[in-house]
1. Any idea which of 1, 2 comes out highest on mean count of other Cβ atoms within 10 Å over residues 1-8?
2. Matching task: 12.0, 33 is the computed value of Rg and Dmax of the Cα atoms in Å. Pick the structure from 1, 2.
Structure 1
Amino acid sequence: MSLTKGQRTVLAAFKSFGAMDDLALTVYVHHVAESPMSSSGIRSRRAELVRKGLLTVTGVKTLKSGRAAAIHGITLQGKTALRTGRVRVV
């Protein structure tokens, strides 16, 4: 299974920047992406990568509003998929 361009962009952001919440992810991607992506599109690509096992929740932080925000990080499988451009289905 291959990664889409958007998924590769989001996955590369995690490899470059490290673990982050969705707000930091959208800010980072908006600054580095070659083609524009909406904030909801970025979050959707992140959710797809979590379902594929390429990203995982590494922690939780509390926002100023009091709400909890998941912090995601890249998995070993995610690093491999980014290097090869393919996702190994087990």
Structure 2
Amino acid sequence: MKVFIASKLTCQKQQKLNEQIYNLCIKSGFEVYLPQKELPLDTKATPRQILAANEKAVNESDFGIVVFDQVGAGSATELERAYMLNKIII
């Protein structure tokens, strides 16, 4: 099963939490899409490319994990997309 992790990634504390969730999912046998791994903050991708990549990953996921601590616009958009596609959201 594929999981999409939606969470803010602008500070080190958030990135560390995301890594912990990512590692737990990997150890549990899931295929994981974590935006900070796929498109790091220092990427040369445009905002449009990042949005397209994340939308594609949400579309292909079986469920999403959303960290609601300080949800940003990106996470909210990903959550909305998952909801509209009737994905399971944790």
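All of the numbers you see were taken from the coordinates with simple rules; none came from a lab. It should be emphasised that the depicted structure is a prediction, and the values quoted were computed from it without experimental measurement. Cβ atoms are built from the backbone, for glycine too; each structure is taken alone.
1. 2
2. Corresponding structure: 2.
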